[in-house]
1. helix-only ellipticity at 222 nm (-39500 (n - 2.57) for each DSSP H run of 4 or more, over all residues; to 500) was computed and gave -5000; which structure, P, Q, did it come from?
2. Using Rg/Rh (Cα atoms, Kirkwood Rh), for residues 64-127 alone as the calculated read-out, with 1.13 as its value, let me know the right label among P, Q.
3. Looking at volume of the Cα convex hull per residue in Å³, point out which structure of P, Q has the largest value.
4. Tell me which structure, out of P, Q, gives 37, 11, 5 once semi-axes √(5λ) of the Cα gyration tensor in Å, for residues 16-79 alone is calculated.
Structure P
Amino acid sequence: MAIEPLQTDEPLNEVVVREQDTDTVMLWGCGSFVVSSVTIFVLGVTPFFIIQDIGPTNSLLLALAVGCLPALLLGVIVTRKRGLPAACGTLGGFMVVGVFLHLRIQQAFTAAMAQQASVPEYPAFMAYLIPTSAVLIGLLVAFISYRVETSVKSP
């Protein structure tokens, strides 16, 4: 009768560590990339659909805190668990969140110029500063989390 995992009937004195095959590694990598990027995007943008008027600074900061802080936490956890593919997914998710933030803040200023809404309390350059900051913070979180993950595994 065959002895697992080697499929031989030769008894061994040592425990044999089973290595993952390439397909499994690719599946986990691609899956962690997709799941982390989509989840971070959904977490980051959902508050902006709930809080419609982001003209007041408090509303903008509340939407950013409710959306981006859990996304950052998720990025750290996923990157620590799954490594480089998840770090790249985290960065990809925050890049899409950054584009969304830029368009949403620009929309607030455009509506104000068309006199359909009140003028936002914050300056117009925030339409560039906040999305860029979101992407850079996502990059920093992914990089730091990945560096910590690799340094923990190294002897």
Structure Q
Amino acid sequence: MKATLSSSVGATDTCIPVSDTSIFSPTGGYALIGSELISYTGIGASCEGASTAGLNVRAAATAGVLTGVRRNLNRHGGAHAAGTPVIPTAPPSACIGDCNSDGQITVDELVKGVNIALGLTTPDVCPAFDCNGNQKVTVDCLVKAVSASLNGC
């Protein structure tokens, strides 16, 4: 089975119309739209009640829509034309320093790593910084996290 966008979406749309929702998990997951990684929290019949950005697709004749969409997890986002493939996929691999497993490393997360390395807080605040599996955050782990933050997971 192959799902495609049943109408075009803009770069900020958070409700994504797809041609076939039977291949997506109703409880949410991840998908690729072309080369853009997204996450979604559910499946609906329309984009009613979606964000303003999703209103342009709410009346589309679709088999369904992915709701609660978070766009651009791999920094390959943008607008997509109707007919673009939408493929369910496994979650992004964990990145060193990605405390909330969203595929991005923020400055706040980097600060948590530094605080763990300095002994100001414990590793359980963000286990994703433990790149060596030794319950410690080393300079090497911090450098890898900064690199992932700048270059993507």
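1. Of the options listed, only Q reproduces it.
2. Q
3. Structure P comes out on top.
4. The structure behind it is P.
Any read-out appearing in this document is the output of simple, stated calculations on the displayed coordinates, not a laboratory observation. Everything quoted here is computed from the prediction, not taken from an experiment.
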